[in-house]
1. Out of P, Q, which one gives 23, 13, 8 for semi-axes √(5λ) of the Cα gyration tensor in Å, for residues 37-84 alone as computed from the coordinates?
2. So if we calculate percent of Cα pairs over 28 Å apart for every structure here (P, Q), which label has the highest result?
3. Using distance in nm of label points 7 Å out along Cα→Cβ at positions 29 and 53 for the comparison, can you identify which of P, Q gives the largest number?
4. Assign the value -500, calculated as helix-only ellipticity at 222 nm (-39500 (n - 2.57) for each DSSP H run of 4 or more, over all residues; to 500), to the correct structure from P, Q.
5. Between P, Q, which one scores greatest on mean count of other Cβ atoms within 10 Å over residues 69-76?
6. For which of P, Q does distance in nm of label points 7 Å out along Cα→Cβ at positions 45 and 101, calculated from the coordinates, equal 3.5?
Structure P
Amino acid sequence: MVDPEFIVADEPVSALDVSIQAQILNLLMEAQEERGLTYMFITHDLSVVQHISTRVAVMYLGTLCELSPAQTLFESPRHPYTQALLSAIPRLGQKRSRHVRLKGEVPTPIHLPRGCVFHGRCVHANRRCEEDVPKARTVEGDVQVACHGVEEGRL
């Protein structure tokens, strides 16, 4: 407890002012470097994810969509949910024309849909997506994506 190697941090800066967030994140990063710590950082704040992460796992309804080095994920997301998620990040001087609008409703986590959990909101979904759960597959380097469209080369 006094000298951990692995720390799980669930929304550790979500309720803090931006300037305090930055101070806490800098302290966490300093401690990581000085002590060789590994963090599992759980957050909805994508700017925090981009700032602190080396690898990122994107999940939808508790299901892994994409696992990638942070820089690769933010530069070229592969899974349709990851693309939609990252397109929602506000950027100065850029029109929202690149914003991916999702269709449909978020399913209830109690009664997940058959097949890919994202198929009801995905513009690229086909019959296979509705029936078969996609497995995470390595697509390039150490990027893993759980998407039939990516696997089939449709995306």
Structure Q
Amino acid sequence: MAKDGSTYFISYSGKVYPTTLSANSTVQPAWSLQVGAGLKPAPDASAPFEVTWRPGGWQMSALHKATHELYVLMHRGTFWTHKDAGTEVWVYNTDTHKRIRRMPLKVASTMVGITQDAAPLMFTTDEEGDFFISDARTGKLLRTMKALGTSLIFTVAPGEG
């Protein structure tokens, strides 16, 4: 969440709901991850068996606040595959709602995290508990840390990075 309270909630079908959390919270009109990538929107539960690109994982998105970039784990699956690990990270500009980068992962990940500095690092982890540190601009793998655990949740506190 940004200092102004803005955050993004993502549905199983890939709709992004920009929200400002405050005493007078607001929800902006939703936009589609798939449409932002030049694809047709993913169907909701009314067509649960259609395979398409969808968000997934346990911690499926991260926001780089300064650049308004939303990093989202994506995989090919049906409506109820929202917990499946992402095989790619798609990066969106939250102002234009357009995908600006697509980064295939060497190993599917259940989480994505981003540092908040000017040269951000991206963190992913696999189901075996290995932790991967990559350049957030290119997706280039910089370092792997083996066997950190299987239920890793990562948070970058404000001012860290």
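1. Q
2. Top value of percent of Cα pairs over 28 Å apart, among P, Q, belongs to structure P.
3. Top value of distance in nm of label points 7 Å out along Cα→Cβ at positions 29 and 53, among P, Q, belongs to structure Q.
4. Of the structures listed, the value fits Q.
5. Q
6. Matching structure: Q.
Just so you know, all these numbers are worked out from the coordinates, no wet-lab data involved. Being a predicted model, the structure only gives us computed values, none of them experimental. Cβ atoms are built from the backbone, for glycine too; each structure is taken alone.
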